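Please find the structures below.
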Structure P
Amino acid sequence: MGHRNQLVVKVETDEGIFGLGESGLSGRELAVVGAINHYREWLIGRDPRSIGALWQEMYRSQYFEGGRVLTAAIAAIDLALHDIVAKSLGIPVYQLLGGKHRDQIPCFATCVMPSAEELISNVKLLMDSGWNVIRVMMAPGGSEEGIFEPRESIPLTADRVIALREEVGSGPVLGVEYHHRLSVAEAASFCQRMPSGTLDFLEEPIRDESPEAYESLRSMTDVPFAIGEEFASKWQFMPYLERGITQFARLDVCNVGGLTEAMKVAATAEMHYIDLMPHNPLGPICTAASVHMAAAAPNFAWLEYRITPTDSVREFDTEMFPIQLSAEGDRIPVPDTPGLGVEFNEALAKEKSFEFWEAPHLRRRDGSYTNW
């Protein structure tokens, strides 16, 4: 499944129906498993159809509500409950969310930029394959492994994106992902190096703890922001939506608390004319849940999808997930099968042992730590 672990949760009922869920928070999944085990103690025997009430009970059942570990655990359980109820009714999950608004889910692809020439070549490959919305990862911030210097990445990234836009013209939607590695001043400097209209969105340029920091950055650039993949609740999204700080909501259904919470965020975003651009970095269950959410939300732009001609992931494990949703070109057809539409090979999973995965711990050249 690539270099990260996947945390898959199975919830069983006494009627023989089961549901599948997936949790985010990659690299800290053992913490999430601990939270799930706590919830398991009192969830057994409860009615899986009471999805909203069970969500509230999971969220409120400890003095210290919320946080990414707990909402990632709630998300996996919540997705599994939606899968169970939809299967019991013989309907797709999106019917539980109000029905579908679209038959296909438009997706965006991702490119790295080892050089301007390779970037342009890869984007043209995607365009020739029918992809018209493309996210570009920032240029390296140094040649040494484990080092990231923002001021080395900024000019390279800006110059290469300018060259890319000149080469492909105004048609494709282009964005840059900076993975919250910049400061406010650095992000402003990056945006100001490019002609207006070069970028259609800038994703996660700075860390998200401070809406005020993003408001300061917002005043320095006209590039639309795509923010929210780390948010763990509707409350974290609220200032970014209400104050017009972000123009695309990078909602992650496996981090924010599942479909129950995600649809509340989607509704709030709709009230402020902000479209969803869901974060989807995990596996087939996360993808399927994101597709059902995207089908049911009127305010939807594009879904992140990892299996493209330029991505390191060529396909999801079909032995582990014998039935899963897949794209046709740059779109995923909305399924009409009951539940989420994913099957999981539990017997095969039990044969595998857990292996730790740790994200890179990046440093500046002066020895200080920076964001991955």
Structure Q
Amino acid sequence: MPLAIRKEMTKTRYPSLNGLRAFSILLVIIHHLNLKHGLLAPLQGIRWIEPILFFIQDGHLGVNVFFVISGFLITSLMLNEEAATKTVSLKKFYMRRTLRVFPAYYFLLLVYFILQLLHVIYISNGSWITAITYTKYFNRYGDWYTSHAWSLSIEEQFYLCWPLIFLAGANFRKVGAVIMIAMVPCVRTYLYFHPSPWFNDLNFFTRIDAIATGCLFALYKDRILELLRPRFTLLFYVCFVILFAFPYLPAWAGMVHLDSVFIPLGLAHGTIGNFLVAIIVMYSVFGPQRIWFKLLNLRIVNYIGLLSYSIYLWQQIFTGGDNWWVTGVPQSLLCIAVMSLFSYYIIEKPFNKLRSRFAVPE
């Protein structure tokens, strides 16, 4: 492995993660464009291409890739800080998190507020409250414009708790991650038999296993790599094949009366899918530097990943909602690009410089 890459890993600045973020945000955008505009409709019905269509429009899988990466990277940073200082500063952690997430998000809400004052869009009071307080999954379907904040809500609430669990000790943090992963199938099963208007498949208690899986893989990174490396490339391809096959698995399992297993474990964005994604993440960062690695680390792919947070924020208003000219294709993509660049360079980047004051020691 080249010295430059080893140095990057030593600093917990892993290669390929921006590339995976770029891949994830493309899944989200294609999902929304297909949902609102039937982007992939001309290709529907072509049998051999169906698995690819299912995969590339799986926005929920895209979000879970973000979740797994987030859990893995933030836990790795905390382990790095603990190794350097023997502890983790809660003040610095929460400051870094606040400066990373809040400015760009609340700038988006400010623009929404101005648009609402101008009677361009309408967001209900309930939606405003849940959007501002990071409790969006309680009001997921209140409006289109802020509905994507369900994922930010889950992340922010998770990271209110995770540093406290982490500081409770090495064993406690590992047990905590396992409990959070194991809890989700139990909740899914309960909700399947006892549906609730307060909980759907996009709430904290049915999606935190993705972030917790990333955390667990960071905690056991060396041991997991030791287990994976003898068959790393084979496992990578197997994970991708299973993710592509997920839409068909319940029907196949039903032939032998095993389809009920997907009630607790979910599909591509369920517990099994999270572990498949985590293995792909490990391969992407620590695996052989072949075509997949080089693709993820292309300059343009890395750049899209760098902008992925701003893209995620701004894609919502331009991929759906009202039938404006700017929400059509391809003009919506241009608008997303312009606003994402503005958000990154004018909002995110200055606050990221401020965030560096609270950086983890190397």
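Here are a few things to note about the model shown:
- Highest-scoring label, criterion being FRET efficiency 1/(1 + (r/R0)^6) of positions 231 and 343 (r between Cβ atoms, R0 = 30 Å, to 0.05), among P, Q: P
- Computed 5.2 for distance in nm of label points 7 Å out along Cα→Cβ at positions 175 and 335 - originating structure among P, Q: Q
- Test item: FRET efficiency 1/(1 + (r/R0)^6) of positions 79 and 247 (r between Cβ atoms, R0 = 35 Å, to 0.05) calculated as 0.80, pick one of P, Q: P
- Winner on relative contact order in percent (Cα under 8 Å, 6 or more apart) once structures P, Q are ranked, highest first: Q
- Structure from which -22000 was derived, helix-only ellipticity at 222 nm (-39500 (n - 2.57) for each DSSP H run of 4 or more, over all residues; to 500), options P, Q: Q
Any read-out appearing in this document is the output of simple, stated calculations on the displayed coordinates, not a laboratory observation. What you see is a predicted model, and the numbers here were worked out from it, not measured in a lab. Cβ atoms are built from the backbone, for glycine too; each structure is taken alone.
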